[in-house]
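Next up: the structures, one after another.
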Structure I
Amino acid sequence: MTRREIIKLFGVSGLVLALPKPLSLFAKYNNMDKNEFEVIIIGGSYSGLSAAMALGRSLRKTLIIDSGKPCNRQTPHSHNFLTQDGSTPQEISTIAKQQVLNYDTIRFYEGLAISGKKIAEGYEVTTSNQDVFRAKKLVFASGIKDLMPNIKGFSECWGISVVHCPYCHGYEIRNKKTAIIANGERAFHIASLVNNLTKDITILTSGKKDFDDNQLLKLKSHNITVIEKEILEIEHNEGQLETIIFKDGSKAHFECAYASIPFEQSSKIPEELGCKLTEHGHIEVDFMHKTTMDGIFACGDNSSMMRSVATAVYGGNITGAVINSELTKESF
């Protein structure tokens, strides 16, 4: 049987098959429902692909559903990840996807999962194209969606010169005139970390400051200024911050900024299926990445406060191994 014939026989609308070994794939999927899987992974970025690799290496029939919109798509370079330091997010995910799809039991579906429901054999997932897939186990590697503040120019700078993490971006913006757009404990924490990277720090609270006396003394001792004015606009050049304009008309020059902004889950399906969220809005998981619903797992940014490529890959790897162990116990 040719590659084209296999795709015609097993493919569905929008489904992309990895077929490095078409004959062995035909033998493996012969007499099996093309919409039935052992595991469905919603989200095909770092954590989802990492989970899929662990499952693929154990010959688990796995479907990855991905809409192609990772939260870091605007970030020019990824850092603090061994072997890939300085690569673009797209370069890392492209290599990862190519390697994962070398495993015969992995399929990749380009589309958006819009709903899920519990069924007797596990879970059923429906996409925006009304394709329906079923699996014994479900993994959410769907990430989070950052909620941009009502500040002109903020979103254009996000991930480029306005960043969230000193570990991911701090070295590249060291020794620069730096703003911290946050307040209270979060601003104080970022300032303590950034103080080792630059000595020119200003906290912009966008309203009345929320620090206790000890924190204010500590900030003052490190020559960290606090400005309580509300921000109106960020002037930039193709995402590179230049000036922050306040609502009173005054301006301040900065070269970069750290910002703490709210987020929401990229997928509403976990909540709809009964998965509990933490007080911070992450999917609640245990150390094995199990959610509060039996058979559902979560990994990556949607369930961790540590937003980094390395952490996402680690979480996905653990998730894949735990799921394989559960499937083994259920069938052996």
Structure II
Amino acid sequence: MFDEMEKILLQLKSETRFVPKEALFCNIITYYGCARLPNNALQVFDKMPSFRCQRTIKSFNSLLNVFIMCKEFGRMRELFAYLERHLKSDACTYNILIRGLCTDRRVDDAWKVFNEMRRRDLFPNVVTFGTLIYGLCLDLKLEEAFKLKNYMAKVHGVCPDAYVYASLLKGVCGVGELSLAFSLKEEMVRDGIKLDSAIYSTLISGLFKVGRKEEVHGILEEMNLSGCKPDTVTYNVIINGFCKDKDFKAAYKILVEMMEKGCKPDVISYNVILGELCKDGNWSEAKDLFEDMPRRGCAPDVVSYRILFDGLCDGMQLNEAAFILDEMIFKGFTPRSSIICKYVNRLCEEEE
């Protein structure tokens, strides 16, 4: 309800009984970021003085975070240049910059920002190190990531948290080092770091990846014993694992189990199955599941339509594909141009 919010802000501008707090504008900036509207967030930041509200590093950091959320990395650097002229950066500013650079797969530049942070006598914290470790794991520089984990504890006295371990676990599972992954899990338990569903989900994904799906049940049992309930992400990882193995019967069972355990499947749960059914050439079964989704309490989204339309085109089920395309457009979903080109090409092939 951004239009309504803007009207209230307009009234607030003429208010004389009190001055709005900076925290209000930080929240509004963040709301626009969540809606992927960075220009609106920037306008709010620019207008703050007209509300007699002074801009500090807090509102600037909120805006900087929005540009990273929206992957506006080039503008992020422009914004930081503005900061250098008008405000004094803090550790949070540098953490946001490092996260943006790591997300943009520019770990070397993130290290430069880290070194600049230290030159300015700003102390790195667990967020700083956790973000750098995340970036290193993203680039599969696992040896460097483990060295940094040891360095942060021994040199800076900063203990790794669950986020650090989650990044390391994802990295080692990604390269199939399951023994190292389970060692990290045991280290977390030994150091009193609570294992959450994300940690267990990563381990389950790793087990499927190396063909050890028979051990997944043991992980679920351990979760229950530790009081950590599997969530939708956990179940979706299991569904994806079974689908990759073409074990669709087991995937459907997980959907039922989710509902029995009070964990409602989301649209991703169904899209994973839809995608693998189409890849396997089971277009009829995929269409049946697609049509059954509303009855199951989950309406298809734009991804669902795109998956099915693409699959039907690949299977030369062009009449069915045309029906899905019409319905998709009627519901306001936009098909990808590449899919439309594929559909036209399939029509030409059929004519030949």
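When distance in nm of label points 7 Å out along Cα→Cβ at positions 150 and 174 is calculated, the result is 2.2; to which of the structures I, II does this value belong? Traced to structure II.
A value of 22.7, 75 for Rg and Dmax of the Cα atoms in Å, calculated from one of I, II, originates in structure I. Among candidates I, II, the computation of FRET efficiency 1/(1 + (r/R0)^6) of positions 102 and 246 (r between Cβ atoms, R0 = 41 Å, to 0.05) that gave 0.15 used structure I.
Suppose helix-only ellipticity at 222 nm (-39500 (n - 2.57) for each DSSP H run of 4 or more, over all residues; to 500) works out to -22500; of I, II, which structure was it derived from? Considering all the candidates, the number was obtained from II. Structures I, II were compared on relative contact order in percent (Cα under 8 Å, 6 or more apart), and the highest value belongs to I.
I, II: which one has percent of Cα pairs over 18 Å apart, for residues 190-301 alone, as calculated, at 65?
This figure was derived from I.
The numbers here are math on the coordinates, done by the rules we state, and not lab data. Remember, predicted model here, so these are calculated numbers, not experimental data. Cβ atoms are built from the backbone, for glycine too; each structure is taken alone.
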